[in-house]
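Values quoted throughout were computed directly from the atomic coordinates according to the rules given, and no laboratory measurement underlies them. Being a predicted model, the structure only gives us computed values, none of them experimental. Cβ atoms are built from the backbone, for glycine too; each structure is taken alone.
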Structure P
Amino acid sequence: MLDMLVVGGGYVGLAAAVAVKQAAPHLEVQVVEAAPAGVWEKDERASAIIAAASQMLDILGTWDEILPHAQPINRMIVTDSRTSDPVRPVFLTFDGTIQAGKPFAHMVPNVAMVRALRGAADRLGVSIRHGLSATGFETTATHTTVKFSDGSTEETRLLVACDGVRSKLRDMAGIRTVNWTYDQSGIVATVAHERDHEGVAEEHFLPSGPFAILPLTNNRSSLVWTERTDAAERLMASDDLIFEEELQRRFGHKLGEIRLVGGRKAYPLSLTLSRAFIAPRFALAGDAAHGIHPISGQGLNLGFKDVAALAETVVEADRLGLEIGSLNVLERYQSWRRFDTFRMGVTTDVLNRLFSNDVTPIRIARDFGLGVVERLPKIKDFFIGQAAGTTVKDNPKLLRGRSI
């Protein structure tokens, strides 16, 4: 019988398996992934990894492998304008360093991250099975039996669902969600440009939604472009020339000519928050527990926070001889993560509603607020510390750069 079975072989699922297995090598940990082997290694996207999460990845023995591919964010610029405005005034700037030589975040290609986590899982002896989806599970007082699409079953003391925002396991567990859509889509693409971005990230608040330019290595940038769903559908249906022209209008010309590198993808934006993170011998983590608007760039980092809290909960319970799948044990994980997740979900929802419009009184008020923050260095330092995850008092050990 397994000690922990993780369903979902993405970044959060792999990190959860690695974190538990590294701290408690005697536990039997397995990851089951519905996609065929190699699919995650073809992911063209990149993610913002905050300082606290990079500290965790360092403890897990993966950051040294990731770092050569990572681009530090040295500075952040926030503007608020219309697409047609000839000038985009900068209302807010953030120094990207939280201490000498330590940026608050890095942009990391997803393929580099999953490769490093897969390598760590292999070294630790975590079993990974591909091409299987969970079709159901039954829980008893001593274990959970999970049924898979090939007819096989696995018994485990703890089942961890990391199977995405439309989690089937969450539904099977009877866990309800708070959910609503934004009538917006997020377009993700990578561009190459003539001039060096110097590690500067930009967030342009446009009437249709935020347009984020996030620096990558080798004179490239990752774009997270929020548009109304109907406009996004038209853009995705257009050819590369029209798409690049629309990109250039929003991107600007300060980095010279731009061109698409790789493909472009769009996905509907919504808010999904699980009402509970646990059930008997069952825990949610990552997007299965929460899906938030990308306006803050915190989606994956919330998942890594789940990993750190869950791993510490499980490992310390095991050391005390407690049953790792019991509700009494898992309640610590839920109380650790649920409030923070709801707070971030509400924050991103409010920010998106505040900035994704062109109502003049609201525009004046929000720009005044940005200007006030720009003139208060201590407030800016507080915000950047919170964004980096390094000033949170109740952080799990891994997020503080400490082993469990």
Structure Q
Amino acid sequence: MSKWLERDVVLRLVSIGVAIMLWISVTDASILTPVDESNSTRIRDVTVEAKYDKSRFELVKMTDKVELILYGDKYTLEYLPPTYHIYADLRKLGPGVHHDVPLQVDGLPAGVKKKIKPAKIDVKLEEKIQREMPVQVDLIGKFPKGYTASVPIVNPTKVFVRGSESKLDEVTAVKAVVAVDETTKSINKLVKLQAYGEKGPLNRVDVYPDVVNVQVAVNSPNKEVPLKLEIDKGPPPGYAVESIQPKKETVTVYGPQNYLDSLQYYMGPKLNLENVTHDITIRMPIPIRDNATKVEPKEVEIYVKMVPSKTKSFETIPLQVTGVGEGLKTKILSPESGNLNITLSGAPEQLEKVDASDIKAYVDVSNLPKGKYEIPIRFSLPYHIQVVGQKDFKATVSLD
């Protein structure tokens, strides 16, 4: 007997038999223990998963809901864990229609038998292809009154759409949608892309890359108006400005629409000519004034022509009072006559054309209550003409 057991063949057969018994006891106790099919549970509309290479194929058609019937111990069925799932393994299938693909179940407890209705399904796989398409930018919303947008700049300008041929045939556009509601600032942002068909957004179509950079320059309302230059400090005695000529006579002013509607001209830089005795060309920045948000160009080149000055005197120029409050009366106390004697200086050719009607002298009493005041006298004169001979003109005025 011992010799018989010592034979290698016999020992190997015994070992294999023991191993088979152990495997059966561990992997499926139901093989050894009869399943009680009197206890069952029926689960409807179980989702069917598909295992396939999603980078290569598009699953075009497949039954996605089935019925699962389980048999086994009543307690096990009553407390069935939600770890099970039904799937169709399509990883070895190529493109086309495939019939009677078996369904499989994973995650059931030991001792539970199953039945799937239907147990086999038909599927259709299509191989994915890709096409290059331009990116279209859609601006959604309205800009504030007067604001406009330049043509959007998108980067990259073209992308690839990838999917089944039948799905790609539905694609009419790849869009980056940008909301612009009431914005007054230029846009520079990353926007996610979406493939669209005739009926709207399309699913099961991949876009590479799926994000692009979109830039939209938002232009505020603007208006082109004449550029007006002002002399802040006049030339030294004996010299006069014959002409001031900017290289560009108009500017484009940006700002709110209601501000632009009333704008007739734009006041440019103020010139300081107190040390200028000869012709000069200067370049100056154009300031941002009042409600303007931007001015183009940003600077201006100005040619100033200087000449030796001449003077011309005028007598009995009437002094006017402006800005008198309601119910008040004014009286000019000084000068007693209410008239001025002044001397003007300017370029000979221009000064010769000036007469008394071109000269306005006035004092402004706006917002002043009753009382007596000494107020600077202001002059309204032809361009490049200035008052000389007295540094400060003042008048004494009473308000009653």
Structure R
Amino acid sequence: MEHTDAILVVGGGIGGLVTALSLHQDGHDVVVHEAVPELRALGVGINLLPHAVRELDALGLLADLEAESVAPTALAYFTKRGQPIWEEQRGRAAGYRWPQLSVHRGTLHRILSAACVEQLGHDRIRLGHRLTGVRSDGDRAIATFETDRGAAQVSSPLVIGADGIHSAARAQRYPHEGMPEWNGALLWRGLAETEPVLDGRTMVWAGHPDQKFVGYPVLDLDGGRQLFNFIAEFRTDSVVLAEREDWNQPGRLDDFIDRFESWRFDWLDVPALIRSAPGTFRFPMVDRDPVDRWTFGRTTLLGDAAHPMYPIGSNGASQAILDARVLTGCLRSHPGDIDRALERYEEIRRPATAQIVLANRGLGPEAPMQLVEERAPDGFDDIGDVITRDEILAVTDGYRRTAGFALEALSDGTSIADRVDD
């Protein structure tokens, strides 16, 4: 068995890499163990909310991210007919000190992994290490990995499970939990090169929770064109389509394109855009019930391993980043007392993320789209006759507060890692 004083981070995804960078910046020795033999740029587009961008800025990564992303200035809601419902400003345009960033997931992962290699060193990122077991042993944790050279055991003062929605670390603590829960919705995600949609800086949500289209640019290309990320989503009773979720499972155009054939708006031809993409990835809308405990002895959970949530409201990656920074701040605030630091980490993050999981199940910020669909399924002449500004603001402002990125919460510019004792 290998004995180390380094903190072990299990999982080399966004949450795991941000955790490693954050802990290293604070002076901790960190080793990342990742199951795959090679870190590759996978996936499609994601959004990073201003409070998450603030934390990445604190790690010195903002300039690199801004160079390879798009900062949306607005979010616009439309009906399934393309009629405008609502538009609100986003990021710096809304008064935040940090932008909201739309970026290719693979680009973000590449920037994080390059920073980890540069700052931690190649030898602190161990690929081909699949976690098979973890347990506490007094003031240590014992992690067992399967490698191409057989089983390996490592004893560490702290093991952080950041190994995703199918977390082996979580399964050790909740062995009967089973597969994530599916809500009946399926998403087809893709990337297409296109002329700018609207002003080229607007995130688009069209339709309603039973069928919707989401789109936003993630990169400006030469000649004024953009790389545009889209999500085509609808609810279905087809259990056959809802297999194990995987960001890289190829989708079939014939499985979903018919439902969007009529979505040809004067500002966007949705089926044409979808067909122009080289392919799509299929993903079932799944999450897990919040649990009442992440920490067992000297092991804890983080990111999707701790609180998998529906991909609504741009929260998945952002919340994992906040987890990493809060955990770092708790360890800093309680030097030499890992147990109290982990306790404080849970006190801050578990209730906050549970609220978001439940809010997303309740339609989250998409509730106004559902109200408009229910009240005016055949369209309208004046949106004010269908839904009021106050109704919409009650939902959108409330969701920002729940997700932790209300404007007032970011006004002082302090990293969340420095506010764990507030």
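General observations
- Comparing mean count of other Cβ atoms within 10 Å over residues 111-118 across structures P, Q, R, the highest figure is found for P.
- Which entry (P, Q, R) yields the derived value -9000 for helix-only ellipticity at 222 nm (-39500 (n - 2.57) for each DSSP H run of 4 or more, over all residues; to 500): R
- Source structure of the calculated read-out (distance in nm of label points 7 Å out along Cα→Cβ at positions 55 and 319, 1.2) within P, Q, R: R.
- Among P, Q, R, structure where mean count of other Cβ atoms within 10 Å over residues 279-286 as derived comes to 20.0: R
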